[in-house]
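Asker: Have a look at these structures, which come just after this line.
Laboratory data are not the source of any read-out in this text; all were calculated from the coordinates shown. Please read all numbers here as calculations on a predicted model, not as lab measurements. Cβ atoms are built from the backbone, for glycine too; each structure is taken alone.
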Structure 1
Amino acid sequence: MTSHIDSVNHVGIVVHDMAAAVTGFEAMGFYLTPFSKHSGAWKQGDAVKPFAYGNRCIMFAHNYLEILASEDRDNPEPRMADYLCRHQGAHIICFNAEDLTAADENVRKNGLATSGVIPLQRDIDTPDGIKTAKFERAQFAMGETPEGYIQAACHLTPEYIYQPRYIEHGNGCSELSGVFLVVDDVAEYAARYSKILDLEPERGEHQVLFRLPRLSSLTIVDYRAVGAVLPGTLLSGIPTICGVSFKTPDLGKMGRRLAERGFHVIAEPDRIVVPAEQASGIALVFEA
């Protein structure tokens, strides 16, 4: 297998209250981008139009965590409202593909439906003023991924996304290193993601691990073993995108920061887990 998908580009979480979510992530030592309203087209050939929601992001050099919310909390955008009817937390895994057309064709060749490649854009503040960041996106395995919205993207203007001023964080974290998916049938989901990623996973007793070629990983965990993988987190449903991990240079310092700011965490020799209930619905793993 030769994957056209090389990494996790971003994981998207949907929240009721953007301000409250940002306050929590800032307390952990993350620096977030300003609010950016989205626009785009849902189908090939449709005109690009503004949407009634936007994001703030925790950026790294090559990927990021996206926090999404309606622009007007009292008048929720229908898509955001639909996500939140299920649960607050992670609903999107977006992989990265430098040749998105080839990746999309590969997924179709492997027997899964896709949306085709669709244009997206959003305005972003830069040191030189407001610029329009442009993307291509393709949704994969449509109708077969109850865990969330599974897609890949290609940034056409990466210089507007990965701005140096946003990728340095007070806690020293340098990368979104992984995403965790909890399911009731590991073999079934492993087979599906093998078709999406065009990769074979490393197989364990209760989980499988996809190591992506450039950076980051996808771990698919049996729900009966999730307590050992993401201790302290109550599942919002099965299947679900339940956690992400970050690379951090100093676990001791990270643990002290979290404790000083009132977070109750599970500390292990080589990682720290912040349960989802303390992080807007998604478990956070800080790893050495």
Structure 2
Amino acid sequence: MKSQPLIKVYSGLIKEILAASHTATQVVPENVYQEGDKKILSMFDTMIDDLLLPGSKIQGREHLSSLYAKAKTGAACILFVEHYSNIDLPGISYLLRKGGGDGAEIADALVAIAGRKLNEENPAVAAFAGAFTRIVLCPSRYNNTGGADSERLKVININRAAMKKLDEIKRQGKIVLVFPAGTRCRPWDPATKRGVREIDSYIKSFDYFCPVAINGLVLDTRGGDMLEDHVHNDLLLYTAGPVQSCNDFREAAKQKAGENGAEDRKQFVVDRLMDALDAMHNTAETERQKLLSHLS
């Protein structure tokens, strides 16, 4: 498939999803927890199936099963996932469900932390997002932009409700999925690949995590919303790392921060997580190129 705008290639599917969607396009404290719509999910799957090349897979899949096993015992479990496009969550969900074993259960247990703009900026993007269970909040980078007192109060109340819901569900057999960079990586802006400082709070408040690197790109970010991005076929390779203790990881990173004289220890902890993801990504790309060579 030649690279073309998503809205051009899948205009018919977008219309169908919009017609079927019940996703809220305004976020309020009462609806920060939004259950995924299975009907929309099945429609979204047709796009993913069309875009992924043969050989697309999750390597280290057994680590996700190990994390899920811990979640089912009541441990607070989280995935820290690289973020390159709005297909990242749909892709891992699709590959889990198509991979057999406990994959469908794991996919169903995922609860993504999502930014408010996915619901509010574009009805079609909101409809796509509605396929997946999410806790919606207002990211910190959008909280300090001024505006009316009423809007600032709304942001505070939405985030308070989101954190309360997160505390409720994180020990109920769910796996929370977070993109630690907080936004899609844009190659022309290196800052978009740096983890946000608040991720330290997630590491602190959870028991176990798996890092997940993503190699390959079927939705090329153009700087606008999802519908303006270009789609093309590619081989997606997700790499899940071993289950790690959040406390052990954080304490080790804090110790290194002290040894290095880091002024901001929280950011230092998050930077070490991003370093680990970057190393996984670089290693996995070699494997992905091997898989691609078998297709040519």
Structure 3
Amino acid sequence: MKNLTKTISLILAFVVISSVSFAQVSVRYNKCASKNAIYEEVEDSETGEKAYQPVEADGHGNAQGSQYDLAVDGAFEGQTITVLHLYTGEGFDFSLPQAALKEKGFSVYRFMNAPPSAKELEEALDKSCQFWLISSSYQMLTEEHVKVIKEFFEEGHGVYIWGDNSPYYADANYLANALFGGEMLGNYMGNEVVGLKDKKTKSGLIKSHLITTGLQFVYEGITIASIQDNQSLKPLIYNSEGNVVAATYESNGKRAILDGGFTRLYVSWDEAGTGRYVKNAATWLVNVERFEGN
């Protein structure tokens, strides 16, 4: 009887802990998580009948308001994103994504133009929830840098790897290949807004992914690179020519994004959906399902 009582107590304790953990995840996310087109229930003032109708859209057709992002505003207060910002040309100062990320509570610690020492990078990552690389046209990362980033990644912390049109993916490919065999190539003209991908369209966002929450349209970037076929990667955005411009990696509790269009971070920011996309991507890379959902 004692053993049975102990077993029941352990099961109940597990249920309580699990319930608290999943509650934490739900507190981080808005109720619209993974929905592209968002509807809210409304009641007819005369008849009392209830129906669902689309929420108000912005000028580009996406749901208007931060309550339709993946994360609740301020959900990640105290969390830091380390950014290794190697390409800083043409006024690319990261101020726009930094302001968007701040809405969700993220702070940004940024190294510019050249990598720090491997030790300094490791110290920064020790205080971070995720790492972003914005590649330049020639390789600057060393084996020591990659080793530090890989250890961080293996611990379940998210990694966002940004490149752009050839040749601006040198370190992006070096790191992606080391982490999951990823690669981007090419120089494709973009500068279009794409909608949702379906069987009839060659371009667009993948439906019902957490990262595409609240998005039915997104700007693809100017000139961009294409993510090469890889069994480890799943397409996230197909560009206007039907090539994959962004893909996700999710396996064994690890998450990463490989993206061939870093121009979205500073060119035509208001064209469609970029701010929400950036916030959603950072939210997904926190990997709360692993760290708080088990």
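Asker: So distance in nm of label points 7 Å out along Cα→Cβ at positions 33 and 57, computed for just one structure, reads 3.7; which one of 1, 2, 3 is that? Intermediate values should be presented prior to the final figure.
Answerer: Details: 1: 0.3; 2: 3.7; 3: 2.6.
It was calculated from structure 2.
Asker: Out of 1, 2, 3, which one gives -5500 for helix-only ellipticity at 222 nm (-39500 (n - 2.57) for each DSSP H run of 4 or more, over all residues; to 500) as computed from the coordinates? Intermediate values should be presented prior to the final figure.
Answerer: On the way: 1: -5500; 2: -14500; 3: -9000.
The read-out comes from structure 1.
Asker: Computing distance in nm of label points 7 Å out along Cα→Cβ at positions 177 and 265 for each of 1, 2, 3, which one ends up highest?
Answerer: Top value of distance in nm of label points 7 Å out along Cα→Cβ at positions 177 and 265 goes to structure 2.
Asker: Still on this structure, I have one more. Could you figure out which one of 1, 2, 3 the value 1.01 for Rg/Rh (Cα atoms, Kirkwood Rh), for residues 201-256 alone was computed from?
Answerer: Working: 1: 1.01; 2: 1.19; 3: 0.96.
Structure of origin is 1.
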